[in-house]
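Okay, got some structures for you below.
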Structure I
Amino acid sequence: MPDRATLAVYLTPHGNGHAARVCDILHAVMRRRPGLRAVIVARHPEEFLRSRLPVGDIEIRADAFDTGMVQRDSVRADVAASLAAALGLLERWPVAVESEARWLAAQGAGAVLCDIPAIPLEAARRAGVPALAVGNFSWNWIYEAFAPADQRWHRVAEAFREGYAAADLLLRLPFHEPMSAFPRIEDVPLVARAGRARREELAREHGADPSAVWGLLCFSALDWTPEALARAAGRPGFEWFTVRPLAWEAPRFHAVDRRRFPFVDTLASCDVVVTKPGFGIVSEAIVHQKPVVYVHRRDWPEAEVLVAGLRRHGWAVEISAEDLYAGRLHGAIAEALELSSPREPIASDGGERAARRILDHLGA
């Protein structure tokens, strides 16, 4: 057993936004407690996590304790496959709680932080370890939206609702649903770190025109045909940036290595973002005051909440999925770049606030 307290951090495998905000919280935690040991339990690629994590004693264990939603790509979910995966999780649930409680005891865990699986919260309670969650939605809320079409979703939602009841505290982020499954809730501000504009460096590295309009395509995967790619690429005076592994061999397309340029620096260097509404990119676009062109995910309940927050605190133009997959983007981009009306400010020091509460539960 380690000779000092360990913070055990559990991430949903669903999307990079959950990991990005928890990594930002860990920056604040490590600043306040430099000698802390942390173990992150996640299925995200280690390269992605390390690119966002602070320097310190942070281990990564490849595992996951929810199944999220199975995605066909960054925009489209596979609901049938998601249900099959979630029902499989229910079968493993009791054994997973027991084994994880033993692991927490063996690690000398001083606190658990989840974004936002439920099994580790139950395991923490069983192990007598403070259990905290952070997030802006709960999986029971997401899954109940699919129950009218298939009643088996109710079983899945109920398991998460019961699991969340084991949490000692939810640190609830902006752009949230009620999250009423949690018995104790504290609201914290937005979690998003500002990057540093490095436009000249990026231009030199990638042979991009620094005087052009730069657009950031923020997707982990996007199924474009050659025709769609040619349509998007065929605008003089415009340069496209992606972050690897998303990459195309096409004129005026540049794939950035996040090990050379952190994502927030690439974002800070671009003029406009094209994406789907996810908490991470919505938050970071607001903090960096970047206009957003977004495609609405109609089968994703969180999207309505995020779009409302983006329109309240940022600048946004919607495009159809048909236009996105056809590469017809430049009209909406031109419209987004013209937006300039004042927007309501929002605090973005949620990482610091969350860190204080986490360390309160971890103890001295």
Structure II
Amino acid sequence: MSCSTTVVEVKLGPRSYPICVGYGMCGPAGAQELRERLERHLGKPRDLAIVTDENVAALYLDPMRERLRQAGWRCEGLVVPAGEESKSLAVVERLYGRLISMDMDRGGAVLALGGGVVGDLAGFVAATYLRGIDFIQMPTSLLAQVDASIGGKVGINHAAGKNLIGAFHQPRLVLVDVAYLRTLPRKEITCGLAEVLKYAVLAGEPLFGWLESRIEELAGDAVDTPFRGADWVQTVASCAAIKAQVVADDEREADKRMLLNLGHTFGHGLEQAGGFRDFSHGEAVGWGTAVATDVAVRLGLLSTAEGARIERLFARAGLPTSVRGYSVEAVMEAMRSDKKRSSGRLRFVLPRAIGDVAVVSDVPGADIAAALRCRLGDESR
């Protein structure tokens, strides 16, 4: 039986939508709740394309498709290869073809069932097919549940960089069932915790201290350990509330929403330097946050004690705070293609205290290089 669901509202006027966080709502016991929420926010059942990847499809596609068909939805599953490589124009083209073969019109909708890659890809397809159709986010990874599924940023990659092609297209509904976390490998839980801890740095207390008190338990919560459903609902809902407020204040990343990129400029540089193969997004963000913290301490923006406290929490979660095998030059070159540049300059999100971060444009190159050298090990010297 599904537990009580926490609802967080993303307030965007006529494009407002709820983030529903619970345990079991997308499983067999939650069939009635799922049906009611879909009909409340999308109206009567209609054509629905479920976009998912091969890994998620093997676990959840058939049961979800049958559940939705029983509720009256005419749905098909559109399965893509798992991994970042699916965020490409070639895959988008194939998905357009599938929607056309379904005779999908503007009354149809796309449901993204999967992690951040699936959400970005499916959302981009929904944003551009017939100049935009409805879509629903049903995230199955921790990283997607607390971050990627919320806020309407959708897109695909280009050879020159990650997420360079995209749009803002808000979902009609985000359904977060933390029960999906039960089948994640421990590494995926750890990667998602990078975004959870990012929110803790942004928001400060009480979330930061609450996570300090139980990070090892959450980091170990995977398929082979007892599941902490109530803790996960609280964790995910807390993060969702923070992001919902930021998105409501700054939907298109003109100002405040840039703060959500803490750790991302450095992290994307590492991801790209590794060809998007060596590190997951979460691992890269964890490492990137350590670099940003180091830069902030070097600039005198952040105290050494608070910098150490941030780094310690990320390390306790199992996230890398230093890596080896990359040069400063390789990461810097990758960072230069970052989409968050302004007038050709990189903008960095740096912590000034736990609960206080800022966007800084004019960071001396020597400080960036020194921080990178510290976090990349002896091979970068």
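Quick check: 0.05 is what I get for FRET efficiency 1/(1 + (r/R0)^6) of positions 43 and 307 (r between Cβ atoms, R0 = 30 Å, to 0.05), calculated from one of I, II. Which structure matches? Clearly, the read-out refers to II. Given a value of 81 for volume of the Cα convex hull per residue in Å³, for residues 131-178 alone, point me to the structure among I, II it was derived from. Source structure: II. Of the structures I, II, report the one carrying the highest value of distance in nm of label points 7 Å out along Cα→Cβ at positions 51 and 299. Structure II gives the largest value of distance in nm of label points 7 Å out along Cα→Cβ at positions 51 and 299 among I, II. A value of 3.5 was derived for distance in nm of label points 7 Å out along Cα→Cβ at positions 19 and 275; which structure in I, II was it taken from? Among I, II, the structure yielding 3.5 for distance in nm of label points 7 Å out along Cα→Cβ at positions 19 and 275 is II.
Structures I, II were compared on distance in nm of label points 7 Å out along Cα→Cβ at positions 219 and 243, and the highest value belongs to II.
Every read-out reported here was derived from the displayed coordinates using simple, explicitly stated rules and does not represent laboratory data. As the structure is a prediction and not an experimental result, all values here were calculated from the model. Cβ atoms are built from the backbone, for glycine too; each structure is taken alone.
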